[in-house]
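Got some structures for you, see below.
Laboratory data are not the source of any read-out in this text; all were calculated from the coordinates shown. Please read these numbers as outputs of a predicted model, since none were measured by experiment. Cβ atoms are built from the backbone, for glycine too; each structure is taken alone.
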Structure P
Amino acid sequence: MSKSEYKKILAAKKDAKEALYKESYPDSNTKTPLLILFAPSTGKEKSVYHELLEGLKVLPMHVIVVADDEPADALKKPAGHFTWVNTESGRNDEKVLKYLQAADMALVFEEDHEMLRHIMDEGVVVIGNDISPMLENYQPNEETGNAFTYGSMNPWEIFRALVRAYETNRFPYDWEHIIRGIFKNV
């Protein structure tokens, strides 16, 4: 990918985020990170996901949860920076794409190569399980990697990866370097 193509993608991402924030989060600064969380559908991941939602309330970011089911009432009310998108029967596919185009990062629980490729094609930094051959954990000292990974399916490991992503997002040079790493591997 040429430098001009890469710059076009970054500019389009910035425009998409500005438009989304103007529409959905008018009181927010566009420097506030936007996380899109793809909720797991079943299994152990589901209980880890519910525990993780509680911890996400403390991170100063907007979270868009893409799920097959509706949020629990306890999570709806106190968490003003959460947006929920139901994916049932594909009725919100355009909305999910719009969110992906604006998102800084995406948390995934399941290793679905097609979904990972789609997320990365939009220039979104993935937070996912380190078993995926598509994801290389970001190493700031070596300036290598295209994602933030967690080693086991527990809320603390995942939260640690999220905090690393949040902290790194605050440094534009490092964040853009990760995005360049994404496009080297896509």
Structure Q
Amino acid sequence: MQRYLKGQSVKDLDRFLDDLPKTLGYAPLIAAGVVWLFAGGAVMFASMEAKEMSQLRAELLEVEALKPPVPELSYVPVAQSSLEKVIDGMTKLYPGVTTIATGIGTVKVTGSTVYHYPQFWAAVGHVRNGGRSWRTEFKTLCFGRECSGSPLSAELKVDSIRITNAKIEDNTGSGEGKLPGAFGK
């Protein structure tokens, strides 16, 4: 160590650096300087990008933490027994209109003449509002002479809406409900 810290060794290093352009020439020294400058710039760019990426990752985790869980809706055909409970007694309420549960999740409403249109439409509304969380849609709807069979005819598809509870995904595999992608911490 003392050998390198002596005054003579500093003078030798200075003399070596002064003689370097004469020994090698200027082109290799300029090339080496450019390579060192490029390497330094690449290291600085990589470190700045790594810092920016870590900030973006932190912001992404914050946004994922604020995202609310979304429940899922599913439609299940209403059982025929439930439909028949709603339909019972409708013949007395709406004279001239026949209402039949034709299967699981389907109801057929027919009117004997077009003069029974108000009762027919009230019977259709009765079925549509028949149960809690029911969703109805028309499979067929026909008025007048063009109808085959009865002059008033409607077939309704009746589904029950099921809402499944929202769940927060656990991508860590530990079952602890951590945020997705939390670096396994």
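Can you say which of P, Q returns 11.8 when distance in nm of label points 7 Å out along Cα→Cβ at positions 22 and 126 is computed? Source structure: Q. Hey, Rg/Rh (Cα atoms, Kirkwood Rh) derived from one of P, Q reads 0.93; which structure? Clearly, the read-out refers to P.
For the set P, Q, ranking by mean count of other Cβ atoms within 10 Å over residues 62-69 places P highest.
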